[in-house]
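Following are the structures in question.
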Structure 1
Amino acid sequence: MATFGKVYLIGAGPGAQDLITLRGARLLAQADIVLHDALVTPEMLELCPQAEKIPVGKRSGQRSVAQQFINQQLVEAAQRARLVVRLKGGDPMMFGRADEELRALEEAGIEVDIVPGITTALAAAAATKQPLTKRGIARSVAFFTSSTAPEHSDHDAIPETDTLIQYMGGREAIATAERLLAHGHAPDKPVVVIENVSRADQQIQRMTIAQLTQGLGTPHGPVLVMIGEAMRPREHQRD
């Protein structure tokens, strides 16, 4: 009977090395093989100098490693190593294709565990000092993305909620703003855009839905778009 190692799906958090969990850092230091996303920073990989590192990057709008091949690499890694880490940006259970990888590992009979990470939306709320909920103003939050699998067309629907958080929102900014206006959202509703959250090159922009229709130019890193009255800055707020 074949003997397999154990696989951990670990959330690296938004980027800064000191925002990974203690459990995640400890497992990285023990890992034999680390398969990591393109969004994982070089500083994060310094936590596992002993490990064999395999890049399996997937970036929105760019050519990347096919998910089926990543699944195969995970299974093969578990066949030759005791402790395998699949290191993902943010949290593995939020837009991280965890379902496909869990299915592949479970089908192969490989033990798998999950270590959560700080998802980008919560890191962005902290970085901008902008709560996603606000008493009397925002009591619901929806996370969404317009990026889908290659065989599926992009989704036109936008959730109905008080605060909208769009992951991978850079390329879709104009389309998102136009859809919101078409569905009756006020042109002056506040928007906060953050690129490379928690990293040294983090950039924050404040605007309205009307201004978002002009687009965001060419981003140099992952972009999160936060929309809603909860994003309206406080009277004495400073970023």
Structure 2
Amino acid sequence: MGTRENAGEGGGTRKYETIRQQLRARILSGSYEPGDPIPERAIAEELDVSRVPVREALRQLERDGLVSIIAQRGAYVRQFSAENMQSLYQAREALEGMAARLTAERVDETYLADFVVSFQGLVDGSITMDPAEASELGNDFHNAIAKGSRNATVIELLSTIHDQVRLCRRLAYGHASPAWARKAAEEHLAIAAAISNGDPDLAERTMRAHVSTWAGFLRSRLAGDSPRPYPNTAS
């Protein structure tokens, strides 16, 4: 086995950040589902590192809102209660609205052109995507708007929120339909039009309505679903 690195020694900081990014990718891709354990010991053995940088990576992912760490039980992919989701989407609506407003003030009409082509294809049926693909396109669209705000604080906060939204939304993939994908595309087109036309008031209003609509979609689709019990597994 190769030399193990400690999170506090030499390249340790880079090591735990690399591990954080690897685990983040697994969580957001669905390799780990909400409620799944993330075994610290097994991860350390797989990556040929000590448990220290793995533990620090998991702590950071907990701060990012993607992992729950339970004393004496270990780390698990976070599950969202109805209250968690409501809080998340309230914050998202306010910040996404601000991002759309700022982007409408600061970019030209071509900034979202590639997204417009894709969303128009989803609406007219010339492009087909499964729910996960359509969701990722939407994620990229929202990330582009955050970056277009050119506000470092908005970008940083929305980066964390978007990751949590991606995880939360995975719970609804089984409830999605082509009709909902078209509806999302239509709403994205309306947001893009307001931004491209340089109308910050309409951009913010349309974005906030869009986020509110999808918060309602998640609530209705997940109504009655309770987070599954975390298994009592050793890390």
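Taken together, the values in this text are just the output of simple stated rules run on the coordinates, not laboratory data. Not measured: the values here are computed from a predicted model. Cβ atoms are built from the backbone, for glycine too; each structure is taken alone.
Quick check: 28 is what I get for relative contact order in percent (Cα under 8 Å, 6 or more apart), calculated from one of 1, 2. Which structure matches? Matching structure: 2.
As an exercise: helix-only ellipticity at 222 nm (-39500 (n - 2.57) for each DSSP H run of 4 or more, over all residues; to 500), calculated from one structure in 1, 2, equals -7000. Which structure is it?
On the way: 1: -7000; 2: -22000.
Comparing all candidates, it corresponds to 1.
Figure out for me which of the structures 1, 2 the number 34, 20, 10 belongs to, where Cα extents along the principal axes in Å, for residues 83-122 alone was derived from the coordinates. Walk me through the numbers on the way to the answer.
Details: 1: 34, 20, 10; 2: 37, 27, 8.
Going label by label, the one that fits is 1.
Consider the structures 1, 2: one of them gives 3.2 for distance in nm of label points 7 Å out along Cα→Cβ at positions 115 and 203 as calculated from the coordinates. Say which. Derived from the structure labelled 1.
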